[in-house]
Structure 1
Amino acid sequence: MAHLCRHCSTPFSEDSGVDGFCCGGCREVYHLIREEGLGDYYRKQDRMAEPLKDRVLSPVDHVALLETQRRIEASDGPARATFNVSGMSCMGCVWLIERLAERQMGSVQRQVSLTRQTLALTWSPGQFDLGSLAEELRRFGYRLDARPLPVSERPRLSPLALRTLLALVFTGNALLIAVYSEVAPTAALAELLSLACLCFTALLGAAPFFQSVYRAAQIRRWHSDLIPALCIVTALVFLTVRSIAGDLPPSWAAFAACLIITILVSARFVSAHLARGAT
């Protein structure tokens, strides 16, 4: 019978596991995460990770990291750089790496990108230790590259920011259509356009919540996105029933659903932005 590792969620057989884990490395990191008060990692994990026994984690090159830090701090402006971080597999890793960087003395800002496998750091010169952060990441199974990535002149819009912006646009359109439907002779067309706005808003704003919950369920995890997903389902059912009963025009029901989804995705964006900028 196959079992799932309590840390990385990869399947393993009864005779190849170690106390409920696929390997001793995953067992050690699991207990380390719990002891350090970082158990929320498992409420944000939504897919399997690479077992610790399969990761190649070379020793931290403190000399190269010290030289990198000195070079960055010698330049004008704030100490800021972006580094590759290997070993990330899901949003749980993003959350964990941000927490580990946040706990480092002198850390000012940190932003982790799962798609780009990077960690963007801003720190106070003279207080921060890049080598110490690299050692801390290595304890949890991640590797910080000693060479910073080239500075990009063009700021990139994060996927969450883009989803939030587009959800706001479609919600605004749904509001205009609902207002127009009050005076328009072609109410059926307005209802169709409202439904289209709701579909786009749901795909952009609601689908990621459900995807995280579904992926987490596949690895037998309870994901924190279950709460907003349930809120969206409840709102859609309630508004649909009200619309069918004739208590609420379809266009206004679609707008209300768009608004609820947009509020939830906007709240996610704001919380991520505040957490990123917290000192």
Structure 2
Amino acid sequence: MILRIIVCAKETPDTVATVEAREGVVTWDDAPLVINPWDEYAVEEALLLREKGLAATCTVISMGREDGSEALKHAIAMGADEAILISDPVLADADTLLTSHVLAQAIRQFEDVGLAVFGRQAIDGDTGQTAVQVGRRLGWSTLTYVSHILELDAAEGSITVERMLEQGRQICTGTLPAVISVLKDINEPRYPSFVGLRRATQTDVAVWTAVDIGLGAAVISKVTWPEVSNLPVHAGAAEIIDGATAEEKVEKLVEKLMAEKGIWR
């Protein structure tokens, strides 16, 4: 049995929120923040492994604003054992390189981690890079697009998974500790129970700063977004083709398309 599974979760805008750029800044107004939908599958998989006796503890880590603990509270309500929020003004507007550095440093604070689980990607950034970058920083086996954990053998120090790729399915084995990112096919996330929701409201989320995980005040992102703008609006126009019969309308349409080089004889 591995001692600890860490799930890295993110707080994102609700999927029904209208996100837009306003005065060069992304905003979703007063729409609620929720756990990143992909990360629910990561939490559920960690809980299933714990329930199968393959792990002892499920710890959830998130990086964000000090008041941004919705993702962590949701994970606690689902059944996670503890939650840690990494929040510091120097980490504002972090790109994936800085985010992965922070998460890797946070994971290093524990000596008993056997597996770090991520959702496939975050629905706001949509890069899908963070899990791979964390694995690279830790020097751990990294398996992405995992649709099924076939075997987790702590005694042998190995994990075997099924990956779902565009070309088909792939069976891979890696060494522990490992980083994996999971797909929706891996499970069906549970709904938090009433007891879980009550426990989440009573649980104190530990807040770590950059200094707490060994980072200095000079950490900066390599990529910045000085200004963000909405996509240009493309106004379309429609032209109604009249005619006494369908044949006449088709003839006029063909002539027009030929005149505009839409079709050729």
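Coordinate-derived values only; no laboratory data. This structure is a prediction, so every number in the text was calculated from the model and none was measured. Cβ atoms are built from the backbone, for glycine too; each structure is taken alone.
Comparing relative contact order in percent (Cα under 8 Å, 6 or more apart) across 1, 2, which structure shows the greatest value? Before the final figure, lay out the partial values.
On the way: 1: 18; 2: 23.
Across 1, 2, relative contact order in percent (Cα under 8 Å, 6 or more apart) peaks for 2.
Given a value of -8000 for helix-only ellipticity at 222 nm (-39500 (n - 2.57) for each DSSP H run of 4 or more, over all residues; to 500), point me to the structure among 1, 2 it was derived from. Walk me through the numbers on the way to the answer.
On the way: 1: -17500; 2: -8000.
Among 1, 2, the structure yielding -8000 for helix-only ellipticity at 222 nm (-39500 (n - 2.57) for each DSSP H run of 4 or more, over all residues; to 500) is 2.
For distance in nm of label points 7 Å out along Cα→Cβ at positions 10 and 210, which of 1, 2 scores largest?
Working: 1: 3.2; 2: 1.9.
Once distance in nm of label points 7 Å out along Cα→Cβ at positions 10 and 210 is tallied for 1, 2, the winner is 1.
Thinking of 1, 2, which structure, once semi-axes √(5λ) of the Cα gyration tensor in Å is computed, gives back 42, 26, 13?
Working: 1: 42, 26, 13; 2: 44, 24, 19.
Considering all the candidates, the number was obtained from 1.
Supply the structure label, taken from 1, 2, corresponding to distance in nm of label points 7 Å out along Cα→Cβ at positions 170 and 242 with the calculated value 2.0.
Details: 1: 2.0; 2: 6.1.
It was calculated from structure 1.
Given a computed value of 2.8 for distance in nm of label points 7 Å out along Cα→Cβ at positions 74 and 114, which structure among 1, 2 does it belong to?
Details: 1: 3.9; 2: 2.8.
Clearly, the read-out refers to 2.
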